[in-house]
Every structure is written in C-alpha cells, then in structure tokens.
Structure P
Amino acid sequence: MLKVGLTGGIASGKSVIGEMFAALGVRLTQADQIAHELMQPGQAVYDDVVREFGRGILNPDGSVNRARLAELAFSNSGGFPRVKELNRIVHPAVIRREDEWMEQVGRSDPKAIAMVEAALILEAGAGDRFDRLIVVTCGPQQRAQRLARRLKIDEAAARQEVDRRMAAQLPDEEKIKAADYVIDNSGSLDATEKQARQIYAELVAEAAGH
C-alpha cells in the first residue's frame, strides 16, 4: 500500500483535489472530518477542548461551535494566538485515527493508495508517516476569493482571515521543499485535474511495485 499525504495552506483547494483523487480511485480520508468526529460530545478530545477553551465555545445543544472555537484559537486578543494549544489537544488524536485508517486500508487492499488530506501535516511533524507528499498551492487573491465564498464574507475580511490562519502554517515555499509533487491550483479546474491525473498515474505505478 502507498501512503500519500495531501496538504496545502488555507483555501488552496485541498478538498476539491482530494475529491479528484478519490474519483480516480484513491482511498481518501480528511483530517478535518476526523477532527469534527473527535469533537463530538462524549469523545475525550471534546472534553479536553471544552476544558481548555471554556463552555463559551458550545452551541445550546452542547456541540462545539467551530467558528467560535476558531475565533478563540486564532485571535490575538489575549496577546498571542492559542492555536498551538488547540493543536496540542487535537493533532495526536487525529494522527492516531489516520494511522488506524491507513492500516485498515492496507489490510483490505495491499495495492491501495491511501491518501490523508490535512492542512497541517508538516506543521505537526507528521510528514514522515507518508511515502509521498503532495502540496497544493495557489495565489493569495484566489485564497481570499475562495474563503470569502466558503464563509460568506467579503473579500477584505477573507484576506484578513487568510493572513491570520497562514500565520499558524508554514509558508508554501517551505511546504514545496518537502513535497514529492506540487499541484498549482491557481488556474482552471481542468488544469488542476490534468495535474492530478498525471500524479495519480505515477502513484498507481508505485503502489503496484510496493
């Protein structure tokens, strides 16, 4: 089995590209979805996050309000962002779940390509778990436009949010140095899909030889 990490900065288009690979036949899991599951009431991560950030992050039904949690984690209101505290709680549990998932995929299909889509693979020091690493890049204007659409905010606010989130991530230049493959997602979807198909063909050939 071939283990592949798919990463990139905020609003680079990782999820769309992950779906492209899944449509081609890659087995895909998303760190953000795993984190969402681990933050459900009754989970240890949920308890730790509420203990650290307070019950003010909760919705009336007891679920985590992720926008409110992100605001607390990334704001400088206390003098410094608290995103490292959040990552210290969430990352180890997410990484364990990803590893369990990859082991399960490997048992069911030894020639599979198991792909983990995650924003902070390198920041978490987790790059060595993968045989290959794909980094997605795009320009700052595109990030702002995509985030504005996703969060339904204006572009000026989106640019501020991109800057705030990117401050907690490695710059693209550093990510690219660690990458086996780079996908430039600043053009059309067709151009992006062409790059994904080329990389997929190489991954299939490598997986067959594993």
Structure Q
Amino acid sequence: MQVTDFQQVLSSPVLAYEEGLNFFEGKGMLNETLGKLVEDLEKHDIDYAVIGAVALNQHGYQRFTSDIDLLLTKEGLETFRQTLVGLGYRPAFEGARKKFRSTERNVPIEIITSGEYPGDGRPKPISFPAPDEHCVVINGVKTVSLVMLVNLKLASGMTDPGRLKDLADVQELIKIKGLDELFADKLHPFVLEKYLELYRATAQSRQADESED
C-alpha cells in the first residue's frame, strides 16, 4: 500500500530515506506539494519567496527538510488564509495563524511575514524583506536571493543559540558555491565579521585537507 501521508513517511527510516533521494532529484511528496503551492499562490496573485532549507536546495546546497518555509507579506498571509485554507490547506493546529499543512500530503508549511526578525525575533538591523525585493526565480520557483539568504542565516545564528545550524548552513554555502571574501562586500555590515570568520575557518579547513593529500 502506497503511503500518501508525509508525516508517516518521516516516521519510517526507510521511507524517509527514499523521500530524501526523491527530493534531491526534484521529485517526491515535498516537491509535489511545493509545485502545487506555487501554482496556488500565483493563481491568487500572492507574492511569495521560499526561504529556509528549500531555498538552500534551490541555491545548490542539498539538505533534506521536513517542511516548506514561505515568506509572505502580512497582506499575503491574510489572502492565503481567506482563499486557500479549506482549498488544499488547513491550519496545523487549532488557532494556528502561520503554520499550515497541505490537505493532500500533510506537508507542513510555515509562513514568515515581511518585517519579522530572524533568530531570536528581537529587533535588529536585518529583517525579513518583502518577497519581491530580494527574489530570484529558480526552476520556476521564486526564491530569496543568495545574498539575502546568507544575511538572514547569519543574523539568525548570531542571535539565537538554538539556531547555530544556520551558521553551519552558511559555511556549507561558502564551500559549495565557492563564496570568497569579495562576497562579504554584498552583505549587511551587521553580519560581515561573522561571515568572514566562517569564510576563514572554511579556508583553513580546506588548506589542511589539501596538505594531508
């Protein structure tokens, strides 16, 4: 019997592994849900950009994820709630305002709205932008730009001890995308030193590996 519930898939190591392989090939439940979600958002003229792990994958860093993180404006969130909840999407739990599930596959969808602050949620020089301000289209999906993704990841990891994986994500992007010191010129001053710290650590690690070879 074919399992059609994403949560059941995640609860099985074998099925989760298969879903992960499919995900990296652009297939699987999560990608199917993402495709339908993008179609629904564009059909209802809701500006959006994918962020989080989906955005990492869009930019070439393969990391499996168990949900879809979406950037909307506050108005876009309200339109989503009024037009799409009940038509393919439902609140993740009673009273949920920004956490949803796809009805068909039960894939979690978490929405961040423009103006919120990454990491600890406290005011800082970097905030989530409007979806159309720092957006590129990759494989037909509107995706937060690489520069903004790095800005947000650094600001998050710098201010929330529980989000250190965001710093690790940036370090992986540095390796995979071949980002260098010049890339720092594109970043917000708030995160500049942390980026350079991660870049230098990555460069030192690479040099050590090369010397062993």
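No value in this document is a laboratory result; all are computed from the given coordinates. Keep in mind that what you see is a predicted model, and the values were worked out from it rather than measured. Cβ atoms are built from the backbone, for glycine too; each structure is taken alone.
What to note about this one:
- Across the set P, Q, mean projected area of the Cα convex hull in nm² reaches its highest value in structure Q.
- Computing helix-only ellipticity at 222 nm (-39500 (n - 2.57) for each DSSP H run of 4 or more, over all residues; to 500) across structures P, Q gives -15000 for structure Q.
- Distance in nm of label points 7 Å out along Cα→Cβ at positions 72 and 176 - highest-scoring structure of P, Q: P
- Value 4.6, calculated as distance in nm of label points 7 Å out along Cα→Cβ at positions 24 and 56, assigned to which of P, Q: P
- Identity of the structure behind 36 (criterion: relative contact order in percent (Cα under 8 Å, 6 or more apart), calculated), options P, Q: P
- Comparison of P, Q by mean projected area of the Cα convex hull in nm², for residues 120-183 alone - largest value held by: Q
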